[in-house]
Structure 1
Amino acid sequence: MDNLSVDHLTGILDLTRQDIELIFKTADSFKEVINRPIKKVPSLRDITIANLFFENSTRTRLSFEMAEKRLSADVVNFSAASSSVKKGETLIDTVNNILSMKVDMVVMRHPNPGAAKFLSERVDAKVVNAGDGTHEHPTQALLDAFTIREKLGSVEGKKVVIVGDILHSRVALSNIYCLQKLGAEVMVCGPTTLIPKYIHELGVKVEHNLRTALEWCDVANMLRIQLERQDIKYFPSLREYSMQFGLTKEILDSLEKEIVVMHPGPINRGVEITSDVADSKQSVILQQVENGVAVRMAVIYLLASKIERQ
């Protein structure tokens, strides 16, 4: 079996193109598994995985949990919102307590950028980053690129626009890294206040007119406005934002070509995307959810194969 070049998945930046292609190939076979009547494989029967969520997340946590259970791993769920972390316990203490229960792998979401990397250097378990602050969300980028590959045959040479709150989005950053490694062209589109100043250094195009961006692209990835991360007002109102950057069926139908519409969820229907777009045949939002389980199964399976057995 081929091996990943990394021991942890802390960010897309650490992966090679070969790593990404190996994850996709492995996810292809797991996608067949999750569409069978019996959806489980005994691959990780003796592996224990702890899901540590220091930030609220329903979809990502459920997706990882589903992936782990499909692989027959033992799963420990830990929600820091209701834990000793509130009493002042540090990240390392929390994790060491969990590792003393003989956990082989940790899937962690944390509000601080770099938390997963920090952890991977200090604990004796494989670490998967399920989102660290506004920094990276590698499995989301992998499942997005996997979905593009499934829908359009490959990612190479495709034009992908990421629309919305680029400044606060870990999905945007991971997507840019992943798409570029696979040979896609990337553009970001949104209000000037929500586009980071350094973004040009990443080799992406910047566009402030939604229509121009949509006419350029093959795929539009519509991000939600992350109001919970915004400490100041970046635009006058949600209504004004949606008038300038919201994707409607009228706009979609008026384009001269059919583009693929993606959204990492959760959707603010009527803000960045209308319901009839979300539910249209051009939307691959539900495929993204299904592919999320297969891709996360692949990541966990490939990292687990590197665990040394005593």
Structure 2
Amino acid sequence: MQYDVFGLGNALVDIQARITDNWLLQTGYDKGIMTLVEDSQQKAVLDRLSGISLNRCAGGSAANTIVAVADFGGKAAFAGKVSDDEVGQFFVNDMRRLGVRMDVPAAPSGQTGTSAILITEDAQRTMLTNLGVSASLCEQDLDEEAIRNSRYVYIEGYLLLNPVQKAAAYRAIDIARQAGRKVAFTASDPFLCNVCRDEIWSLIQGPVDLFFCNELEAQSLTGKTDAVECAAELHRSAESVAMTLGANGSLLMYDGQAIPIEGVPAQAIDTTGAGDMYAGALLFGITNGMSWKQAGHLASHAAARIVSQLGARLQHRFTPAEIAALMQ
């Protein structure tokens, strides 16, 4: 197989900054959630960040997950749309440097999407996302042969919010299913579960083999409050479920069995990309010979490591010896 995972999602350059609660309050944006903003709104925030130390990397939910797969030594490819501008060139070069194949032609005009990630002292992240040309990802941008030659296709839930991107996502799912490949889907955000509940359930009950979510997303979808009951309800439809529980670890549902995964203690500095990292590590594990429990342990440790640093890229990658130890 050519790839372990082929991902689709918004191609965004993450611009991370540590700020105070008062700084955030002055912007007028709600703390701890993702807000879609227009070009002018994003420019105003980025202008205000002038003089503050920034960290920049190729990002977006699915892109983070795909990079994690590559970081662990997996074979990965990504479909996302950027513009032929400096930010877009940075995105493509960053992904390729990290070992991810990305061959979607750049848009000749418009601006590459960005996500300003404002991190307060309590490690909460407030995301202001300007999609730019990432919203124009379409069916014609897909490498159908690469999808057919991937063990899993991983779909970012945010794509459901845009008709053009959604068509691309469904086309990728169709290609994967026709080729006998697995489909993984992430709920992405509690607000998405509220807005697209029926459609997400349709996917869970249909083509999705592995469903990723956190506890809040699971509660929104099922109407239940108990974590085990939420996961079991989802597992009645999805072949496999991976539900993260924050500091309490995660719960995997596979082959009718509940597999609890312990949380790993960590001093949280920045929660950006924790769920994305968890998904990437789990996908790497199950496509590279690990049992679901072993892959869950790796994912739990990876998520703990990512929240203890600034940014969604591992500053200290796991060594082969560390990975082997987690498989014991």
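Throughout, read-outs are computed from the coordinates displayed, never taken from laboratory work. These figures come from a predicted structure and were not determined experimentally. Cβ atoms are built from the backbone, for glycine too; each structure is taken alone.
Annotations
- Structures compared: 1, 2; top value of mean count of other Cβ atoms within 10 Å over residues 239-246, i.e. the largest, recorded for 2.
- Each of 1, 2 could give distance in nm of label points 7 Å out along Cα→Cβ at positions 111 and 295, but the derived value 2.6 comes from 1.
- Parent structure of the calculated result 18.4, 53, given that Rg and Dmax of the Cα atoms in Å is the read-out and 1, 2 the choices: 2
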